[in-house]
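Novice: Multiple structures follow.
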Structure 1
Amino acid sequence: MGQQHRPLGLRRRGPRGPADLCVHGTGDQEPRPRRDQRLRSIPMTESDRTPESSNLVTTASRRVVPDESSPFRRLRKGAGEEHLVRTDLVDAAPSEGSNAEDRARDEQQVLGLVHFTDFQLADLASPARLEFLQELDGSPEWAGMTPSYRPQEFLQYHAIEGMVRAMNELVEAQPGVWNLALTTGDNADSSQRNEIQAYLRSLTGGDVEPAAGSREFRDAPVGMDDPRYYSPETSSHDHYKTNLGYPDAPGALAEAAKPFRTDGLSLPWLTCFGNHDCLVQGRARLPQEYNDFLVSSRKPVDLDASSVPEGRKTPAYVDDPTWASRGPARDIDPSDGRAVWGKTEYVQAHLDSPGAPRGHGFTEQNLRDDVSYYTYDPNDSVRLVVLDTTNSAGHVDGCLDDAQFRWLRDRLDEAQAEERLVVLASHHGLSTLNNDHGAGDGRGTLHLADDVEGLLHSFPNVILWLSGHTHVNKVTPRPGNPPESGFWEVSTASIAEWPVQFRGIQIFRNASEVRIRTTMVDSQVPVEPTSLMGVDNLAALHRGLAANDTGSVGGLHAEGGPEDRNVDLLVAT
């Protein structure tokens, strides 16, 4: 196919798509909310506004949206979105006009929380990675084993730094509004020591090396000269360029390999344990002697057909992940940093990490009890309950063991006695709390979604549950009996994938109800790269590639609908 030149060194392979643009990037109109969601706009109060002097732009003012280009969607500036009121859990919508403004004046903010999730920060040369499985995406037998590769993954450090800078800009633009940040897990890709240390440096500040251990990316998919994987260099005629219209970006690889110093997050921040922070590739327990393989000089690049088991591959991988790594390999630099860290080392690393609060939620009690769940009380009005929903026996989805379930009930009892509102946070939400693998192994009853939701409905002070894992922006009402005793579940998309956003959450309270305002914030990097120099432009390239990754967990429409983004969620009290 012929090449067409793009601005500032970026070039597209393949034909251009239609010239007309679509605000929401799908070619379709925005989905209309269902009647039973009863959505309507609500006036902004002064505390919701961003000062005109600020460079920060939230999606209330402007969104980054994809156009209709085919096969490669380019990004552009789109219209902002008003906040929509969702009244699924209350009797009626608030009054319009001046009454709504009076109501807002009666409120007090009790918490400003920044929610982000799913870095999946990966050692791209790790022997544990199975990028070669991506070409099997869509095969029923291989369901659950992909995605195993993302074309933008060589720019993951730059994307994370772009988001951290945006969070800091939000705090500076709205002083006094934001109290705390929270990541809901999958901070690493495969629970390796070097991945966890790199994620901590990205949040606390320090030097990072995006190409560490990969010989300037030569041992990562992007530098292997393998047509199955995207490379930005003009010499590559890979699948992503030939078939999906991905651009040339000559020089991006060398620029991406340069070490840089991270700013660090200016807010106090808490963390959460996800399946990728706990299990090999987020799926399997560490087999005996697997660390010897991880720290060795051998990186598998394909399957050994004779080692592949019959039937569904994910259960076979959970039972024994070694069969997937017996095929042809390339020599790499060995590294002790690739050894997998267990829960104790993970907690200790946070306790040893700088920044506030010490341990980022974890305490010495977590070490003594060998657990990774905890409570955090940011003030006298709110309790955060941070759960560990990983199933340590394997598979990607979650559960609560019996000890944690009983601990949760006790912490909710305490919060109710102290008249605190409760916000839960975990990697998995109710939709993926469905994994009872290993039941009967001594952990007691493994509690899944129905058990946990039933418990929460016994406590009317539970108002919100934050989660990640699905890589999609989604807001779900969880009505009780009566419905007014319910709570909201809010999941935020992954920073590793499109749309590369975080969510600001403000909790307001008046005499009769709680209002939870969520506002999506795009990475503040250029909509498209203005060059290929510097962290911001590389982060912009990451987002543009991510917007076209059809094999991602969240998919091309992970931004969700308007009812999942800028919303006011009402809860009766």
Structure 2
Amino acid sequence: MLYPVSNTDRTVLDLDGTWKFKVEDEQHPVDVTQPLVTTTFMAVPASFNDQTVDPAIRQHDGFFWYERDFSIMHALQDQRLVLRFGSVTHEAWVFVNGIEITHHKGGFTPFEVVLNDHLIPGKNRLTVKVSNLLDHTTLPVGNYHETTDADGRVTRHVDENFDFFNYAGIHRPVKIYTTPRHFISDITIVPTVDFTTGTAAVTVTATGEGLDLTTTICDAAGQAVATVDPTTHMATIPHAHLWQPGNAYLYTAHVTGTRSGEVIDQYDEPFGIRTVEVKAGQFLINNQPFYFKGFGKHEDTYVNGKGLNQAYNVLDINLMKQMGANSFRTSHYPYSDEMMRLCDREGIVVIDETPAVGLMTRFDFNMDAVVQPDFNDGTWTKMKTEAAHRQVIHEIIDRDKNHACVVMWSIANEAANYSLGAHEYFAPLFQLARQLDPQKRPLTYVGEIQASPAADKSSDLVDVLALNRYYGWYLDTGDLPAAETHLRAELQAWQKLYPDKPIMFTEYGADTIAGVHSAYGEPFSEEYQTDYYRTYSKVFDEMPSFVGEQLWNFADFQTKFGIQRVQGNKKGIFTRAREPKQAVQYLSERWHNIPDFGYKTKK
């Protein structure tokens, strides 16, 4: 899916701003044929939850409505007009002038619809019905039930099957963009590199409706360096500049669509030339062993919730770079187009994750039970998420396939991979992702602690073993010597089981209350968090095939209410306001002393 751009042949109209807002009262249904009757307004893009001071609205599970008016200037009305939502969480029904024109389920990927046949002269009314309901068919997974009061009124309840707040709303930009009636519809870019000669071969496959297409490759200065052969779709770039972690270089594929020799449409797609490969226990970027340093994080900020906040995106990247970090995982859902484009420019490496979180019916630490070969907790019978999972794999790869920053796809986070049926569930999804990705990136899923070497029933599917472990926190609480012993033993077991697969940690951390200190290194203190990371670092450095550390979490974030959560999860090494805790200094020193490439090979 092409990102909306303005150029000599295209225009982008911004529909962000303040929209009418109404929580649905089922006793008084909304008549979508009439303007929305409400005195409440919400900013878009943003979650609705933290913009209100009414607890009933903030905690509402069910349906709610957004509405605004728009007009299209006469000069644009002969163009193809496309309405695009960056994301609406979690389900959206879109109406123009009271008529439904599209529907999309899935809260973290864009969708669009052609508007032309639905417009009237003058002012038009755009209405969006939104649902934040989650159940055992959706991604993420929620536990859904209903209650009925004495008057027959139904109240809906969602208990998130994950540890972050179920923010909802129109989370990313709403735009109308124009194209000519005959237009460039898609571009797919696949780079390869001859490291002996320094030459890159770039395949650019562009598609268009009723157009003859030509493609020119331009360098970062805008100078043409190659022309794509219309038959082979291939261009050769001598002395290619590589996109490197921390040193991004972007080329542009300039695609031109003509009819009878006249230019009708143009589109510029930025891309980086780099290779990604897993080989002999190493993760190779540009044929060099790469070491991941960074974070799991969330799209989570004050007031905006999960809504796009570009200032925080810029700050977060700057904080990462200042620490010597080079990567993060989009835990636990695809992040915004804008963040992905920023990472391309900044040279930040991204593990791109689907919203498949909560795929389990139990969560405890009974390790003895799950190691039984016939262990079955019923997850893969009770969960009906396969259709949603296939859909989001299609959507995330379609959107992000050309991003140089994306080096690996994460198919799921912390599923019941230890239960019978896991392999049968995941194998077709891994096959689908391998078929869809034109760049053939490595694949992983993120395993939680019950999915041990003895219990995990589908780890053969992954290219990289990505592990979430909390020895010293949820297990061995406060006992770092025991945590070190158990951590070392598990990593040694993984290395023995898969000697040629790289291993990395995608989560490890300890809740830490900023400003809490202890001479005894008590849990929740800043001293304990720092000592915790020191312990893990020691073990990481011992493991030859260990290729990266992404801690949990970059910053404190909001969760549902719970006795273990005081205004959210406090595992951040930054507060939610991005103020550093003590561990930042230690990790900065460590990461600045670890090169992006060749760390283990040089030891």
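Each value in this text was obtained by applying a stated rule to the coordinates, not by laboratory testing. What you are looking at is a predicted structure, and each value in this text was computed from that prediction instead of being measured. Cβ atoms are built from the backbone, for glycine too; each structure is taken alone.
Novice: Here log10 I(q)/I(0) by the Debye sum over Cα atoms at q = 0.07, 0.09 Å⁻¹ has been calculated and equals -0.39, -0.66, so which of 1, 2 was it run on? Before the final figure, lay out each step's value.
Specialist: Numbers: 1: -0.39, -0.66; 2: -0.45, -0.75.
Attributed to the structure labelled 1.
Novice: For the read-out relative contact order in percent (Cα under 8 Å, 6 or more apart), a value of 20 was computed from one structure; give its label from 1, 2. List each step's numbers first, then the result.
Specialist: On the way: 1: 20; 2: 13.
Comparing all candidates, it corresponds to 1.
Novice: When FRET efficiency 1/(1 + (r/R0)^6) of positions 119 and 319 (r between Cβ atoms, R0 = 35 Å, to 0.05) is computed for each of 1, 2, which one produces 0.20?
Specialist: Working: 1: 0.80; 2: 0.20.
Value 0.20 for FRET efficiency 1/(1 + (r/R0)^6) of positions 119 and 319 (r between Cβ atoms, R0 = 35 Å, to 0.05) corresponds to 2 out of 1, 2.
Novice: For which of 1, 2 does distance in nm of label points 7 Å out along Cα→Cβ at positions 167 and 471, calculated from the coordinates, equal 2.0?
Specialist: Attributed to the structure labelled 1.
Novice: Turning to a different aspect of this structure: One of 1, 2 was used to compute mean count of other Cβ atoms within 10 Å over residues 207-214, and the answer was 19.0. Which one was it?
Specialist: Clearly, the read-out refers to 1.
Novice: Consider the structures 1, 2: one of them gives 47, 17, 16 for Cα extents along the principal axes in Å, for residues 327-374 alone as calculated from the coordinates. Say which. Walk me through the numbers on the way to the answer.
Specialist: Details: 1: 44, 23, 13; 2: 47, 17, 16.
Structure of origin is 2.
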